[in-house]
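In structure tokens below, several structures.
Values quoted throughout were computed directly from the atomic coordinates according to the rules given, and no laboratory measurement underlies them. This is a predicted model, so every value here is computed, not measured. Cβ atoms are built from the backbone, for glycine too; each structure is taken alone.
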Structure P
């Protein structure tokens, strides 16, 4: 049931599990809990209309970070209203302690964690053979590309419906165990000693309410998770259990993204047969490349992955036609019909090969003569001084202190990127597949090259997992150190960033937490 305000909430006989934030992880966790018979209240400060955080709710210092402004949203569905729905797995190396990467080594082992990949894929609609790369290649009658021992071609998966509020719509609207409450601003928590007893809600007029619960899960996003924990620590009405934890807000990270090289294939047809997007039974799979773990260990570098982007004059026309058709089907304003015919005429000679490639070869057409770039997504080294803090002197309309982000890099990222790019060049050229021209600044290890790269809206850290409050904010079960019933979910709990997009790993941790909370609440029953 979706409610427009907390005034419509119907109190349950037993205190529910309260989840703060109806973004990807909040929705996913709440639905899994409700399906298993747990009573859940999911709180969202926004509503059905996509909006942004107020400009007086945050500011940045240090390295420029656009994602704090452009990569977050306030609405049912959270940032899944903005993303493309790409699912990428972390690998075993990401969970290991690497002596050349500060703060690496997770308290959860990869073997134990990866058991939850399958149930997470299942819940998202990727079932059976579609979870395995080799089987996906087999479905289109191709073998996985083999380029070199140091370079791996892997597939990322894209959701048919990236907005998880729409993906889980039936559960959100009809599951009797789940109440979703919109337009509800959480500004902190209240409790006694080590136990949280309720979330503190503000009406924007100076008034507050307390919503009670049995267990509390904070899934409001990386910036807001740290902001709420830090704001609660300032509350003099309760000596909260995490008040003295200096790790809250620290080790903030995001991926570095941008072009590093240009590539020219030797055999156009074969090259695009290996690297163009796969489409099979309405599902999309994107081939990418990354370093093999052995190469990463041998060269003591950070993780890097890359995709190949194809630019051609026809792309603009195809994008317009796609948006035009979507608008028409959605009964929205469709714009100029003259523009439609102009773009359609420009695409006309590409339509037969496009249809053949899509229907017969299960690929998206890449026209001959496309400009190809290698676009990286690189892990950064987590630093304690790269952090989120709050400014108590500046508060928003609800009384929450302003979040202050200071994103910093160690500089190790430059050598990792250069080493990766040079390996990719060797791999493609030695195999005879393509020639690669690396950006001169990167070849020269010019520190200014890092300034040409940008954040990728993959914000993480600030509430990292650890073995104790000395090195983390939450334990291996995602419970806040010192508390009995307070949990955090989302990329904010990641100790390191991997090279991979963060959402699938965050959702997998939410799947794992659902099992823990079901067991915990069953014991309480």
Structure Q
């Protein structure tokens, strides 16, 4: 009897091993936005993409392949990267521009600083859909089928040596690799205004959010970043005539994208950064600034000018800074353009290698300046803001500390100068923890099971080279995170170039093809 029991047990164990081996190449992608597209595109371009299945979990069918950033919306919501430099494909930054030409799109042509050169974000969303469909077709034809499941993932747990993924219907799936690509959350409600009449908690999609606002209404936009710029420009394009105020704690507006020069970065590169840190010691401020200054001087730029521009973000009056920058879009000093190329490219490699005190200093003192530099607005948006300001319709206030309902309706804003508004649009950045509320259950399950750990600066900790989730700096071999949820470690996580780089790291790790060169 014991012999028969042992045999049955051995057979069950053998069956489990065989099943695990079959599923070891299966991949789950939690989230079906732009990051998922970049992962699928990279996977489809491998010489040998594998033969396991890929399952994409995306509960919102309207955002499949587009995510929140590139969903269907008004034409006034623009991309802020030149079409020739925006792509979902590793090594092919011109893929989007090529797609615009093939589809005979009116966008992306003419002078870079004229209306219509920077396409609406929903147009890039259509390109993402096309890219995803091509990748899915290619993978399926080569024996790696891709399935989309319109359900929300609620739990990920260990099924040694694999991972079990449970969705909100109660079904459990088993995978060899799980990639968390949940995207950003909605804006934080810092002032507890949810439910108040006239408060709009999330600006997007602006085509729907702004439609009910009467044209002569006084509107306050909380935030001064790209989402706030989108909101104000969309009001203008819709014919809004009432007063508008943009308000935030720092009042820092995005910089303006200058005339492109396409510098070749030769010194402030990931390879140089890793060479400096080869001895295992963290990189200090002097080493970092010396390397960046070397890059700037190589392009004939004055490092002092670039540094002064970076530090001016929270020092200079917001509209004065915007007006000055607009007058300097053809400035002969190329420092800002070199920084806009070098910092986002090398930043994710450099930041984790910096001395912890330097990381804290950058987060506490330079975050807004760096984001203003790396996420600039198109010149046409700057023209609209300046036109509204010159006509007295737009004000930008810093020092925002309170927003509260006004007796009789509307709102009172406490800032350097008090303001009143009938409607308030919440366009602040996503919460600092960088984990969307809709995905919190997933990350709770991961951290409670010690498959991942929260990073003190937000999101979960990841291994910089592979984007694998880590616990006490030990990487999980089958769990990855891409996008804002990895922001605590990498600092630079938004923007398609960064997403594409991380997608390459992840697919290389999953497939065993090694780190990118």
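Where does the value -8500 come from, among P, Q, when helix-only ellipticity at 222 nm (-39500 (n - 2.57) for each DSSP H run of 4 or more, over all residues; to 500) is the thing being computed?
Details: P: -8500; Q: -11000.
Considering all the candidates, the number was obtained from P.
If distance in nm of label points 7 Å out along Cα→Cβ at positions 438 and 478 is calculated from each of P, Q, which structure is the one that comes out at 2.7? Kindly include the intermediate steps, with their values, before the conclusion.
Numbers: P: 3.9; Q: 2.7.
Computed on structure Q.
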Figure out for me which of the structures P, Q the number 19 belongs to, where relative contact order in percent (Cα under 8 Å, 6 or more apart) was derived from the coordinates. Q
